[in-house]
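Below are structures written as structure tokens.
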Structure P
Amino acid sequence: MKKTTKIEKPVWSKYTEEEIKAIVLKLAEKGMTSEKIGLVLRDQYGIPKTKIWNLKISKVLKEKGKFEEPTSTNLENKLQKIIDHFKKNKQDKNAGRSLIITKAKLKKIKEYQDKKGKKNVAKSN
């Protein structure tokens, strides 16, 4: 049996739903992923969870067309760091192996997202 608890808006929070949306979009303009936006909202703005206002960061970003899948973005960043390291250190066998594995993960995730995207298009027609 699942226990449901209603999360109430904190007394100290002075933000409205529209203000939170504006903050999320402003942070997205700086190039942050939805994961990082959540951390910044918590740490700098004192907003514990956007669910309190019946919002999801990813949905707010999708409405404005600014949503990027965080998994693939993080993997691309990791891949770039490994490539830069491997260019300087050709003898690093672990980096070479890590490069191969990370490329495979990225390819697998992109294929999955493409497949998932095609399913969503088919459902909407």
Structure Q
Amino acid sequence: MPDASLLDCFENPNPARGYVIEHVSEEFTSVCPKTGHPDFGAVTVRFVPDKLCVELKSLKLYYQGFRNEGIFYEAVTNRIADDLQAAMAPRWLEVITDWKGRGGIRSRVRVEVGRRPADTP
């Protein structure tokens, strides 16, 4: 199982300003728990930081923990949202997973934590 303790955070350099950070990982992999086939997708994390921001190398290492994990798309997306919320406690957080098609079906799962700022697209 992915290790949330890998998520390293640093102090928000401008905590007085409400601004959106977006990180996109286009090489996310996990395994379908039903078939054992690999699942390929992209993970987009958007958040308005409060006191902390997530460090990118630690985020990449955390994502790699899913590589051999048998887990459904919905569980992946919610797990990432829960772990990032616990690590950073952002003002607002959105996690979107876009999965490559298999059998003619593509999937997108979106989780939002907190209230979306009014001026956030």
Given a value of -6500 for helix-only ellipticity at 222 nm (-39500 (n - 2.57) for each DSSP H run of 4 or more, over all residues; to 500), calculated from one of P, Q, which structure does it belong to? Q
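Given that Rg and Dmax of the Cα atoms in Å, derived from a single structure, equals 14.6, 48, which label among P, Q identifies that structure? Before the final figure, lay out each step's value.
Values: P: 19.2, 57; Q: 14.6, 48.
Clearly, the read-out refers to Q.
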Supply the structure label, taken from P, Q, corresponding to distance in nm of label points 7 Å out along Cα→Cβ at positions 44 and 108 with the calculated value 0.7. Q
Computing distance in nm of label points 7 Å out along Cα→Cβ at positions 20 and 52 gives 0.8 for which of P, Q? P
Work out relative contact order in percent (Cα under 8 Å, 6 or more apart) for each of structures P, Q, then name the structure with the largest result. Q
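Any read-out appearing in this document is the output of simple, stated calculations on the displayed coordinates, not a laboratory observation. Since we're looking at a predicted model, the values are computed, not measured. Cβ atoms are built from the backbone, for glycine too; each structure is taken alone.
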